[in-house]
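Once you scroll down, you'll see the structures, which are given as structure tokens.
Rule-based calculations on the coordinates, nothing more; no lab input. Owing to the predicted nature of the structure, the values given are computational and were not obtained by experimental measurement. Cβ atoms are built from the backbone, for glycine too; each structure is taken alone.
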Structure 1
Amino acid sequence: MRKIHVIGIGAGDPDQLTLQAVKALRSTDVFFLLDKGEVKSELTGLRRDMLDAHLPAGSYRVVAARDPERDRAADGASYAPAVEDWRSARAEIYARLIAEELDEDGTGAFLVWGDPALYDSTLSILEEVLARGAVAFTYDVVPGISSVSALVARHRTSLSRVARPVQITTGRRLAEGFPEGVDDVVVMLDAQQAFRRYAGDGESGESGVGGQDMDIYWGAYIGTPDEILVSGPIAEAGPRIERLRAEARERKGWIMDTYLLRRNPGDA
């Protein structure tokens, strides 16, 4: 029976791999990578750097395939179907890689940014592959240090506060309104910079929510040499984040960022 490791590799720093992750790397015959194209080739390079940091040179095999394009213009009612179509296209690639590139008793691995259980599709895609029945395998999951954990660590703050809940959401959801009943919100996948509506500039800020009454802890390329960190009252830090984010995206062609919005006591 083929076996697959789904390995959380952290936010980008090879030192953030856990001992369990390193053991899984060393028991793997073939590593499967999805190439996102020339613009994001650096992401593939970072994965290879991690392998080089923890495995003897020339001791491992990598098989790469082109990642299918996702309809990023899809919105509203068309968003979920577009994501499902993209996942199904990935499932076809995963099934082919496992069946053609892995011996029947071999062990393969997918290297997942951050933690496989947090806003990542690998687990659901593997379940789809198994449901199709074209190839059989077992798989296990190695948790990783998520960008959320790395973010608050780099800012030397905590994710939650005493007797208060914390919520993890997406930029798409934050744009619809600040979640009710929570003061600490972690935001991921925010291509539209939804934090701007809470900057309290008198135009986009919401009454009683934005401006000096809310702090932001933002990070991009966390754990890599290109890491950028900004924190402070959102009215002051927000414009700086917008500028730095635009400059970084122009320079590198892509960006991966996460942030924590923290509403101060008495401002709800």
Structure 2
Amino acid sequence: MELESIINENYNNLNTTDKEIAEFLVQNKTLVKNSSLEKVAKASLFSQSSIFRFCKKIGLSGFSQLHYVLQETESSTASTLKNIDFLSQTLKSMIWTVNNFKGTKLDELYNVIINAQQIYIYATGWEQQIMAQQLQRNLYLIGQVSFVFPTAREEMNVTKANITSDDIIIVISYSGMNNSVVEMVEQFKLRGTKVMSFTSFHQNKIAQVSDYNLYYDVVIKTIFKYNRSEGFFSNLALLIDLFTMGLSNYMVSGKED
């Protein structure tokens, strides 16, 4: 698992200093990966004990395991970008998505969705908008009506006065770092509206401010014809299907209020 994902999962346990340490580590991965705890402390201006305590807070055994996480991430990324075996990479990515989904407790979220007056879906990009329509279709199949906003945020601004604390908003994003969307989510949370997000598994603001979050992995492949790398979102489609099927099971399990 990437460092950003580990931080996201433990973000609510971090204090202000921890969050500053997290930002430094994420922005200086090469330095951290190749340096001792003493050198990282000097470069970051945080004490060695503060960095060690941060590692423990995010579930690592210590600074040495942080090294291991960064090395594994670098190795995985290098293999992906070199296109050694995109089939194996996709399979590995799908297994990670399924296992991460299995390890996430969703009963509370499912209960919120079932009891919501309205379900709204907002996507931040073209590919994500397609996935939003898939989610809307899936929800319809199990008897849950939802509304998909257009990608233009102005439409959301016009309509948001009608969204209340009895509703839930599902945000689908790739980077999770769109400041205007983060601001929008925070405004909805202030009025008591529940927010769920689908984001890729790296440190991102939307996941941090959402009430509930599910992570998906993106497979990066080089397109040799154009000499550029592109992301493929099959795991987001998989995650949306898993999420909906789980909701369907929950609806007939007798657990809902």
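Here helix-only ellipticity at 222 nm (-39500 (n - 2.57) for each DSSP H run of 4 or more, over all residues; to 500) has been calculated and equals -17000, so which of 1, 2 was it run on? List each step's numbers first, then the result.
Numbers: 1: -10000; 2: -17000.
Derived from the structure labelled 2.
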Determine which structure produced the value 47, 29, 20 for Cα extents along the principal axes in Å, for residues 107-178 alone, calculated from the coordinates; the candidates are 1, 2. 1
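Can you spot which of 1, 2 the value 0.95 was calculated from, given it is FRET efficiency 1/(1 + (r/R0)^6) of positions 35 and 99 (r between Cβ atoms, R0 = 30 Å, to 0.05)? Could you put the intermediate results ahead of the total?
Working: 1: 0.95; 2: 0.45.
Computed on structure 1.
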Supply the structure label, taken from 1, 2, corresponding to distance in nm of label points 7 Å out along Cα→Cβ at positions 139 and 187 with the calculated value 2.0. 2
